[in-house]
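Please treat every number below as a calculation from the coordinates, not as lab data. Keep in mind that what you see is a predicted model, and the values were worked out from it rather than measured. Cβ atoms are built from the backbone, for glycine too; each structure is taken alone.
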Structure I
Amino acid sequence: MSDIPSIILISPPSAKNGEIEMLDEFFDAGLQRFHLRKPNFSTDELSKYLEQVSPKNLSKIVIHRAPQLLEQFPLAGYHYTSTENTLSIKGSVSRSMHKLSELKNFNENLDYVFFGPVYHSISKKGYSPKISLSEIFSFFRSGRLEKLNKKPKVFALGGIRKKKMKRLSEVGFDGVALLGSIWGSRDPLRAIKEFLKMDLKFMLNGRCE
């Protein structure tokens, strides 16, 4: 899917005061894709969350763990857990990967994947990289993904800060998935705006100044 932006925001895993109000502000600021991941939420709780989002923004949201909600809301797509089997899904499909072997043996029909952690996680203590960026760079340069019938976009995940963006684009990532750098910020709206300014450069040039 060529319309997938290079900046994706993931929800905080637990409920956060003012989150939905902030989310609508993020969308108004230019955010184009948001992953709703609340591991401890029931399907009903996720449904109530989506009911509070401005209807015009639902098509920018990807849901985790509750594919049935794709029938109730006009969402962007679905993100599989690492152990979840492929389903017949309306919209984009994606999955998180944490080992280079998963990319090397990739054989799914996915639009994009999250790969990480590439740096020490901001939101999860002790969640650290298991592979160097140079190894990831070498894999991207090998062209193995290019030989697939459908090459997925690969998004860097874990510990993403603005100063890391240039390096990640040089390594070969198609974009970044953000969490702690936004929700852990003193001013989340300002933080997302600063990342979104870099979005176009990432897509067009593969470089961020």
Structure II
Amino acid sequence: MDRLLEGYRQFRASVWPEERSRYEAMARRGQTPETLVIACSDSRVDPATVFGAVPGELFSVRNVAGLVPRYQPDAGYHGTSAALEYGVRVLKVARIVVLGHAQCGGIRAMVEGAPQGARDFVKPWMKIAEPVLRAQPSGPDSADPLTFYENGVVRLTLANLMSFPWIAEAVISGGLALHGFRFDIHTGVLAVLEGDSFVPVASASG
């Protein structure tokens, strides 16, 4: 806890003075993010850090494996779907970014079996992604099945997003764009989904 409080003190001492006007403006007018990011809860993959975003720029939805269930309005509790509804229908974001990543524990749990202590909620949650297991690893990712399935989950999530009628309508009308990415924790390389392939994003440092 001491580390967190010290981090807050550093924020107040160095970040707040420079960003105060930004926070005050956002407090007056409310949030107006243009991008909704769906990402994993993994502590190593922070969307704001990966994309170099400033406060107020990203509306972030994080859960195990960065999954989106198919559209299913019922009496259940749908935290991810509620966030999508708010971001798309209220905040009117211009794009949705699905950010997958390497070494995803949720996907490993789906492929190899959930750890003993993560079967009440993680195991049933990962059933959302089980359709990707029907495909056999092939192509460039065939040597690493987990990479194959991690990439497959990004594609599945993008497909599930289109099951939401108000997302599909916005995409078809041109008011909303969907994008898929994958971040490699070991190399720091971000790849974008182009067609059916993930292509590394060019960076100044290579």
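Have a look at I, II and say which one yields 1.2 for distance in nm of label points 7 Å out along Cα→Cβ at positions 135 and 191, as calculated. Kindly include the intermediate steps, with their values, before the conclusion.
Numbers: I: 2.9; II: 1.2.
It traces back to II.
Just checking, which of I, II has the largest value of Cα Rg over 2.2 N^0.38 Å, for residues 31-78 alone? Show your work: numbers first, answer last.
Values: I: 1.00; II: 1.32.
Across I, II, Cα Rg over 2.2 N^0.38 Å, for residues 31-78 alone peaks for II.
One of I, II was used to compute Cα extents along the principal axes in Å, and the answer was 45, 39, 34. Which one was it? Don't jump to the answer; show the numbers that get you there.
Working: I: 45, 39, 34; II: 53, 40, 39.
Working through the options, I get structure I.
Given structures I, II, which gives the highest value for mean count of other Cβ atoms within 10 Å over residues 23-30? List each step's numbers first, then the result.
On the way: I: 16.9; II: 10.5.
Evaluating mean count of other Cβ atoms within 10 Å over residues 23-30 on every structure, the highest lands on I.
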